[in-house]
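Take a look at these structures.
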Structure I
Amino acid sequence: MLKVKGALKVFNKGTINQNVALRNVDLELKSGEFLTVVGSNGAGKSTLLNTVAGNFPLDKGSISIDGIDVTSFPDYKRANLISRVFQDPLQGTAASMTIAENLVLALKRSSRLSLKLGINSKREEEFKEALSILGLGLEDRLGDKVGLLSGGQRQALTLVMATLEKPKVLLLDEHTAALDPKTAKNIVDITKKLIKEYNLTVLMVTHDLNQALDLGDRTIMMDKGEIVLDISGKEREKMTIEGLLEQFSRARGSRLSNDRILLAQ
């Protein structure tokens, strides 16, 4: 489904601030697989997400989605294949527009049809059905401006918008990090419900190690632009947060040792 092969991304190349954010990363997700991504700041998590989304072009390597080579596609050309939910609940919605209008925008991401052409009684019923899964009563508020919603309600709406067209790949970019614990838990529950409902292929970046092991069926850990751990199945089921941190320390220690050897040569 999603294949990243030999992904290299360098920022500020050839300058004193050069940063190799991705170092020949290979990653493959099968259809319906839910992968969580963890790592410290600067590990390459967000860069990986942004290259898959088309926000950052690769310096080397390739990306394909459902057999389509999208390496040279900018983000808007991937809009019919990829949906994304950001950390900031305000980023994925238009506050001055109604809930219904926001949902139409989600449907028309890759077309130029007007909002008026997109809203009718049949469409409203579809929107109500899609929103009802949230259990927040938003299906009865289609005419309300999104700016009136709480952060959690907006993030829940963004999740519906992102999954309305059942994308080939759903990108979750620390989408609960800006929410209070109670709201975050609700959004996690909604996330699981929607992903199961539509059998989505998911790539989720998180700093929450509990989420990383509880959600989905596979976890990778990144450090300095590389994947240093890739676990699934029984190994992941038995993994604890302490074990995850220990694995990270070993991987980082191994990298430091290798760097010292290279410098000594």
Structure II
Amino acid sequence: MTARGSDDEVMQEELKAGGAIPQHIAIIMDGNGRWAKQRALPRVAGHREGVNSVRDIVEACGQVGVGCLTLYAFSTENWKRPQQEVSTLMRLLVKALRDETDKLYKNNVRLTAIGEIDSLPRDVQRELSDSFERTKKNTGLNLNLALSYSGRWEITSAAKKIAGDVAKGKIEIDNITESLLSSYMSTADIPDPDLMIRTSGEFRISNFLLYQLAYTEIYISKVYWPDFRRKHLYEAIRDYQKRERRFGLVSEQVKHLQTL
């Protein structure tokens, strides 16, 4: 066993002993372009290095016991970027899916995605479909990619579906609850995020999981995504473990509930 592997296992055990591990972590992977600019490299270099960060974070999440990891990989707004950059991002996504799916399968990771998948290029859709099929029976970490995704789009889509079912007489207006609305979201099968991490030091959520982040703990890292590795993930989880999640209650109520 290498010294690095041994040290990492020790840190993982400390995390597991230090408190609850967030069961769903959502990450806004920001800073690829600025990372490249600092090094006088083209923006694509930041995106390429960012794939290595994804690989390391996915592996670390699976090892510490995170149930779901949602990565904001490509937003609806990202379509407005220069066409060359968009095309490069799509090619990188195809390559990453081809290169990583076997490893995901062997590591018991299940791949899913949310967003307007039909708007993605056909080759991306094919690779996604193949990866979904290959990993669908895996029972470990759920790696959930947000692709061509926007929180406002998701809420609007859910509202349209509910309106349609009301018109068809499938549901009554008085029966529309938060729980029902959640069931129409693309994340219906996974819990809301416990922890949301944004890299690069920006303090905004950028149209990401607007409904689901209502009570999520937010952690801002100044590290650009291409430099973000498992040690930074562990720091975020340690910070999360120090927080008291009250969900609108006061501390005394939370402590009382924990004793029941």
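Descriptive notes on the structure:
- Origin of the derived value -16000 (helix-only ellipticity at 222 nm (-39500 (n - 2.57) for each DSSP H run of 4 or more, over all residues; to 500); candidates I, II): II
- Origin of the value 16.0, where mean count of other Cβ atoms within 10 Å over residues 138-145 was derived from one of I, II: I
- Origin of the derived value 16.9 (mean projected area of the Cα convex hull in nm²; candidates I, II): II
- Looking at distance in nm of label points 7 Å out along Cα→Cβ at positions 10 and 42 for structures I, II, the greatest value goes to II.
- Of structures I, II, the largest value of FRET efficiency 1/(1 + (r/R0)^6) of positions 18 and 98 (r between Cβ atoms, R0 = 35 Å, to 0.05) belongs to II.
Every read-out reported here was derived from the displayed coordinates using simple, explicitly stated rules and does not represent laboratory data. Everything quoted here is computed from the prediction, not taken from an experiment. Cβ atoms are built from the backbone, for glycine too; each structure is taken alone.
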